[in-house]
Structure I
């Protein structure tokens, strides 16, 4: 999924932005039927992106009002349950767990129904890209993808212990953004090894668990609901993960170079 390079030393220390489910602050959403909680991506992306988790509010129903969002990037990922959304001049579409939707800027929509267990992740921004950047000419209506075994490909080379589902956003955004789902296929002794990426990453744990070691000496447990923004050139290692581990990953920009580095001094003694 990336180009892997070699480096003689570790990268500069950069600090990830972490939010655990226990730290989430829930508040009323713009939709009366939902609650929302900010995931800290604005801080992790220098204000370019906002990410929030939403969930059904007990006993509340959708009001069916038409809305629009003046956002260059307006994306939904269904974490649990289902949601039914209608867009102007288009019929309703029902999204179930694992489905995604990317809508064009300013398109009118209304949310018609949610299951009681609905949880979703919304990512949007008005300044993700320069104003003169144009998206693909094919991006004139909402783009929907669905989860399933057919949607995944096995990683190449050193990443053959993971499988990936590319959501196709790189082409639609002219390489300014990429999103994929990563799922474990098998455990690998020693994990991924120490490396860093040339682009910024946002990750959200979907299932299972993984241990993420960072070059500032900290170890982070990624599990369902963990939100993590990793800046470019932040050295890290994933030494262990469960067989059911899955994670949502967003890259800014879409192009990625992965650089192998030596373990930092704080981890060298125990490095595999």
Structure II
């Protein structure tokens, strides 16, 4: 059973707590990378690695597999990456592979990701890999913990952004009144709180639900959080009158974190 620092990735309650904490942490976290690696490979590698889940295609050959495709801004542990864990689609279903980064057909380019997490662009140009590099065929529910973890971190980051906005509207005054007293902004903040509550209620519900329908619930949860999260941070930015986009303010990091997490493992509309 895949473990994550003595945490079972199938224990959604534990993932919920760590994901929310990772979202609220202003510093970049390897939480998403480690959960994804545990889902794909069954364990988290000891050496530096990246995990590529995107437009990769695997074709079986007599001597192994042929991998082709590109994944922009794949999560990375940072530094000199030694191996790459790849999620690829094939005629036999979804497969996971572990590739050494010294392969000439594998190109890794460090990039600045939207969510401010360590990342690399992964390019596979007809990479021939032996059968031993194939880790396993993935069941439909394999990525449920990763989708759940993304949703939890989204909710945590959106909650942190809303807390910053609420403090802002309490202390910022216009014409002698706190700006939070004006209905135009107050109503938007209430809507943001309702969005955040809906995210948290959906997370709690799935954390305590059984396995039946887990795939559909995880996809619906990720879609919900990917739609509600950006609305929350947009309201937080509105409360700052645009100042929140300054890179030296904490809200900037949470805004980018939410927008970037929405795109991982599928866009907000998928």
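Every number here is computed from the coordinates shown, using simple stated rules; none is lab data. Nothing here was measured: the structure is a model prediction, and the numbers come from that model. Cβ atoms are built from the backbone, for glycine too; each structure is taken alone.
Hey, distance in nm of label points 7 Å out along Cα→Cβ at positions 233 and 249 derived from one of I, II reads 2.1; which structure? Source structure for this number: I. For distance in nm of label points 7 Å out along Cα→Cβ at positions 73 and 177, the calculated result is 4.0, so let me know which of I, II that is. Working through the options, I get structure II. Among candidates I, II, the computation of Rg and Dmax of the Cα atoms in Å that gave 18.8, 62 used structure I. Given a value of -15000 for helix-only ellipticity at 222 nm (-39500 (n - 2.57) for each DSSP H run of 4 or more, over all residues; to 500), calculated from one of I, II, which structure does it belong to? Among I, II, the structure yielding -15000 for helix-only ellipticity at 222 nm (-39500 (n - 2.57) for each DSSP H run of 4 or more, over all residues; to 500) is II.
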